[in-house]
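Listed next: structures, encoded as structure tokens.
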Structure P
Amino acid sequence: MAPKTMEPLAKKIFKGIIILEVAGVFAAYGIFHKMNSSRDFRGTMNKYFPPVLDVFYKSNEWSGIYGLREADQEAWSKKD
């Protein structure tokens, strides 16, 4: 009788990791899309997760979209 291998367990673990990674990519895209389309959501992100919003602004600046950070800060300062 041959000893049982860990292959079925390894396949299940690998499949779980792949599913988590794909879910993470979709979640990151969803958050990016929401931040890209809603100034109010960016304000919420600024309040609770400022480093995430900073990455969003930097990624826009790297892609050639400037002035979004300044426009948001100006709008938020008028709102208060």
Structure Q
Amino acid sequence: MMNTDIDVDAENQMELEEKSRLINQVLKLQHTLEDLSARVDTVKEENLKLKSENQVLGQYIENLMSASSFFQKTDAKSKRK
């Protein structure tokens, strides 16, 4: 009977160690997920900012092109010559 008690205690200890290892692994994965979520939010904000800047630059370029005689649209006859 003595061996049985020792075996049960050893088995319980192994189970506790395994549970502890799994809990630590889950906590580590949760922190990783939180970090990744924060990074995704940051990238989304950067993306929106860059889109807005691109729109401003696109409008600026269009305005410059329309103000320049070099970029004025030509009619079909002058393109054929």
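Taking 43, 12, 9 as the value of semi-axes √(5λ) of the Cα gyration tensor in Å derived from one of the structures shown (P, Q), identify that structure.
Working: P: 43, 12, 9; Q: 74, 14, 5.
Answer by label: P.
Can you say which of P, Q returns 1.6 when distance in nm of label points 7 Å out along Cα→Cβ at positions 42 and 66 is computed? Write down the numbers at each step before the final one.
On the way: P: 1.6; Q: 3.9.
Among P, Q, the structure yielding 1.6 for distance in nm of label points 7 Å out along Cα→Cβ at positions 42 and 66 is P.
Looking just at FRET efficiency 1/(1 + (r/R0)^6) of positions 34 and 58 (r between Cβ atoms, R0 = 35 Å, to 0.05), which of the labels P, Q belongs to the structure with the highest value? Before the final figure, lay out each step's value.
Values: P: 1.00; Q: 0.45.
Largest one: structure P.
Of the structures labelled P, Q, which one yields -27500 when helix-only ellipticity at 222 nm (-39500 (n - 2.57) for each DSSP H run of 4 or more, over all residues; to 500) is computed from its coordinates?
Numbers: P: -27500; Q: -32000.
Computing helix-only ellipticity at 222 nm (-39500 (n - 2.57) for each DSSP H run of 4 or more, over all residues; to 500) on every structure in P, Q gives -27500 only for P.
Quick note: the coordinates plus some simple rules give every number you see, no bench work behind them. Not measured: the values here are computed from a predicted model. Cβ atoms are built from the backbone, for glycine too; each structure is taken alone.
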